[in-house]
Structure 1
Amino acid sequence: MNGNGGHGAYGGHGDADLLTIGAFAARARLSPKALRLYDRLGLLAPAYVDEASGYRYYRAAQTERARLVALLRQLDMPLALIGELVELVEQDGPAAAERLAAYWADVEARIAGRRTLAEYLRAQLSGRSSEMYGKFVVETVDVPGRVVLTETRHTLVDELPAWIGASLGRLEAGARECGGVTAAPFVVYHSEVSMESDGPAESCVPIADEAAARAWAEAHGRPWETAVRVEPARRLAYTRITKAQVAHPQIIAAFEAVERWLAGQGIEPAGPCREVYFADWDTAGPQDPVCDIAFPITV
């Protein structure tokens with residue numbers, strides 16, 4: 001039996017610790033084919049390759065790494081991340097565990113978003129839109145007037161999430177130089193944002209010091225349209241949604257639910273719709289409430 005597929009140890013070059021690929025595969029509970037794949041992917045290289053025959057040999061100590069690679073692949077983890085993790089495990093196990101936890105939290109967020117999207121599409125396709133809208137509870141709230149530091153941009157929907165995060169980050173950094181943030185940041189849609197329509201959208205952060213904010217906006221007005229304005233006192237009709245529901249197009253259902261509620265009450269919107277972000281986005285889980293979908297209405 002040759003060394004590449006046999007099931008014994010190999011000590012022909014003085015190292016009795018080496019196992020043939022067949023013996024190592026049996027010990028690791030993997031197939032030789034999987035081991036060859038891991039070698040090609042750079043995830044688990046043999047300890048020794050015979051130059052004449054090309055046969056691969058492994059050390060028994062590589063068993064744990066081989067099993068770890070196999071388990072991580074079952075999580076559909078990107079190969080580059082698997083490589084990082086298996087290297088990190090050998091240096092800092094707790095840090096590797098934290099990296100895995102972060103990856104899985106991202107997976108769960110994506111799954112939750114797809115689940116919400118599937119529910120939205122099922123309701124649309126089956127004609128059960130009224131049931132879908134019924135999941136959203138619409139309430140009203142009175143919001144006092146405040147001074148806001150703003151950034152406005154024309155953007156299509158595929159660029160919108162990245163821009164919202166970046167713009168609110170810039171504005172919140174500016175607000176720290178203007179007496180601090182005084183209320184939840186929000187995004188106003190002055191016109192439709194979709195794959196065909198680019199708004200504009202306006203990110204807004206309420207601030208404490210108007211004079212300082214105007215000076216900051218003047219100094220940071222380019223390349224973004226940065227300004228300071230007074231947001232008047234308003235009554236908002238709103239519904240609260242989770243982080244998973246924020247993704248497009250499922251967020252559309254929330255906007256439509258508020259619009260249907262307004263129509264049922266005989267109320268016309270008194271201004272452009274908005275998203276109010278009241279929670280820490282980075283620490284929120286997929287099912288945590290993070291955002292109010294709101295329409296100004298006449299007080």
Structure 2
Amino acid sequence: MTTHPTNDTAPPRMAMTVGPVLYHWSRETLLHFYADLADSAADTIVLGEAVCARRRELRLDDWLALGRELQAAGKEVVLVAQTLIESEADLRLLERQGEQQGFAVEAGDASALQLLAGRVPLVLGPHLNIYSREALLEHADLGASRWVAPVELALDALALINPPADPVHTPQGEPIVTEAWAFGRLPLAFSARCFTARHHRVGKDDCGYPCLSDPDGLLLSSTEGQPFLVLNGTQTQSAAVQNLLGDAAALRAAGVSRLRLSPCASGFAQVLRDFDAVMNGDRPAAGCADVWRDLGVPGPYSDGFARRMPGMAWSGA
């Protein structure tokens with residue numbers, strides 16, 4: 001269950017956001033995953049398909065029903081827009097998301113912003129090009145209340161764009177909330193081409209869903225045998241898993257009040273528990289990664305981008 005500090009000198013609670021499942025999981029797996037999240041430390045759960053328009057184990061009506069169940073369990077629910085809008089069908093789905101009452105929508109690109117602004121509460125997703133205070137001010141004017149920072153921004157850059165002492169405000173006077181990508185493989189690029197289908201030598205439009213066999217994506221290694229990238233359909237990810245579990249003080253100093261944890265196929269419930277216990281309790285970060293490894297949580301870990309280092313770097317914090 002969610003823990004709340006009782007000491008008046010304790011820092012404000014660091015909220016936990018479970019991002020959308022980026023991989024192609026079966027309907028049964030998805031439903032079990034979200035049933036477990038209903039009684040977890042998650043404050044916010046982002047629902048929907050962000051990567052591939054052809055992945056439809058759950059359709060919008062299913063996501064909405066699931067969202068209402070999670071809301072009844074006390075969770076904030078956000079619908080995610082598809083990151084690449086490529087067809088009229090994609091636009092129709094986005095239109096339907098914009099018609100829903102009771103859910104914010106996380107925009108993945110400028111077309112989603114244009115269609116959704118003024119219709120639903122907006123979350124600025126990590127794929128939007130917001131790299132300055134001026135850009136964040138412009139997007140705040142569209143009605144956004146939360147900013148998920150691009151994954152390659154260092155923590156000290158976040159402090160300059162939306163500093164805790166002088167945050168960007170919405171037109172209603174509310175401060176924009178900063179959310180940082182704290183756990184999970186980093187999304188690096190999207191393409192109209194499906195790299196998983198190409199790997200399996202099948203057509204994108206008649207692929208047979210080979211990505212169902214890769215619940216954490218398809219790992220690519222360098223010629224030296226080192227993990228390098230992960231193919232996830234139309235998305236390319238880092239092979240390394242960003243892990244900012246040991247960076248509570250730096251995150252708070254940067255004005256971050258929410259952490260995004262990106263789901264993985266094994267051990268994610270423990271990851272969520274540990275992040276909440278470390279960030280909002282007195283559990284040390286040391287030793288958690290050993291437990292995760294035993295549970296099958298993917299690695300290796302990285303924190304380079306957060307520290308103005310190469311993205312694959314790991315400080316061992």
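Every number here is computed from the coordinates shown, using simple stated rules; none is lab data. It should be emphasised that the depicted structure is a prediction, and the values quoted were computed from it without experimental measurement. Cβ atoms are built from the backbone, for glycine too; each structure is taken alone.
Things to note:
- Test item: Kirkwood radius over Cα pairs in Å calculated as 23.5, pick one of 1, 2: 1
- Value 1.89, calculated as Cα Rg over 2.2 N^0.38 Å, for residues 93-148 alone, assigned to which of 1, 2: 1
- Label whose coordinates, when relative contact order in percent (Cα under 8 Å, 6 or more apart) is calculated, return 19 (choices 1, 2): 2
- Parent structure of the calculated result -13500, given that helix-only ellipticity at 222 nm (-39500 (n - 2.57) for each DSSP H run of 4 or more, over all residues; to 500) is the read-out and 1, 2 the choices: 1
- Origin of the value 11.4, 35, where Rg and Dmax of the Cα atoms in Å, for residues 45-100 alone was derived from one of 1, 2: 2
- Structure from which 0.95 was derived, FRET efficiency 1/(1 + (r/R0)^6) of positions 157 and 245 (r between Cβ atoms, R0 = 25 Å, to 0.05), options 1, 2: 1
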